[in-house]
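Chemist: Take a look at the structures below.
Rule-based calculations on the coordinates, nothing more; no lab input. It should be emphasised that the depicted structure is a prediction, and the values quoted were computed from it without experimental measurement. Cβ atoms are built from the backbone, for glycine too; each structure is taken alone.
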Structure P
Amino acid sequence: MYRTPCMIDTQVFIASSSNFVAREGSALYHACYILNRNGRFLLGDNSHLGSFCYVNVNYGAVMIGADVAIGPGTKLFAYSNHYRQGMKVTQEKITQDIDIGNNVLIGSNCTILPGTVIPDNVIIGAGSVVKGELETNAIYAGSPCRKIRDGWYL
């Protein structure tokens, strides 16, 4: 149906197949929801989104590199409502791309906010709220997300 080498599990929703690119060995597990009517979604080689992941890229882009594991229930927002003083929050929107490098592990139930850049070789602990540009080869966790260690070794 989506004409992709991606393994698409049960109850997965992709709003626009023309704005969806997934590479060899990639997977979207049960009940992933990709809202990409006007935005672009790219999933790299051997990368996956766990069950119940939600991606709001109705505008903008979400680019996920190779060998990325994103845990169940994680939410990625490239497009969202936004607060600006004097404006109605329902009318104010923000669009900023999300860029995730290669060899990244994002734990379950994380929230990745607009404009986030996660470079290569990063681990994000479960339940973290991530915004901004992170450093490569590091471990992050928390809400808000903070670097807790350099390198991959615990």
Structure Q
Amino acid sequence: MTKRETLRLTHQESALRSLGFTQTEAEQLRRISLTLHRWHELECGVEGGGVERDEQTGKCVWYSSYSGKRTPYADRETGALRRLSAIITARNARSSGEYPDGRRQTRFDVQSYVQGDPRGCALYIIRPGDVPEGGDIDSWYSRGLAIY
């Protein structure tokens, strides 16, 4: 890992910690983002084929561009989204109360946004104020905290 990558990762983890996530949750969010990013690449297709989801059964298959065959493929997206939901729920449940020095903590909930285009970041943490009143999150998600 280069110095630049290390600094970016340190900054990202400290930003997540300041939002109320634990160190373990910050690392898990990064892994979830990497998993979703790779999944979105596979959905768009790579040299050897791509991942497709059967609309009736919801099962994932690998489509080989060489042979045209479809074979079962592990669904990594569903598990990553389930873990993401659990982390966000746990953080939001923990966000009220008092700091250790007795100051009152103001409660605010964060939400996640998964961007399905593999050319950019896959996961954003949306804080209060990132999306203007009446604004659509699909238009304003890039104001959130990008998790690479």
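Chemist: Which of P, Q yields 0.60 for FRET efficiency 1/(1 + (r/R0)^6) of positions 9 and 57 (r between Cβ atoms, R0 = 41 Å, to 0.05), as computed?
Modeler: Q
Chemist: Here's another thing I want to ask about it. Supply the structure label, taken from P, Q, corresponding to distance in nm of label points 7 Å out along Cα→Cβ at positions 33 and 49 with the calculated value 1.1.
Modeler: The read-out comes from structure P.
Chemist: Could you figure out which one of P, Q the value 2.5 for distance in nm of label points 7 Å out along Cα→Cβ at positions 89 and 121 was computed from?
Modeler: Q
Chemist: Thinking of P, Q, which structure, once relative contact order in percent (Cα under 8 Å, 6 or more apart) is computed, gives back 18?
Modeler: Q
Chemist: Additional query: Can you say which of P, Q returns -13500 when helix-only ellipticity at 222 nm (-39500 (n - 2.57) for each DSSP H run of 4 or more, over all residues; to 500) is computed?
Modeler: This value belongs to structure Q.
Chemist: Quick one: Cα extents along the principal axes in Å came out at 65, 40, 27 when computed from one of P, Q, so which one is it?
Modeler: Of the structures listed, the value fits Q.
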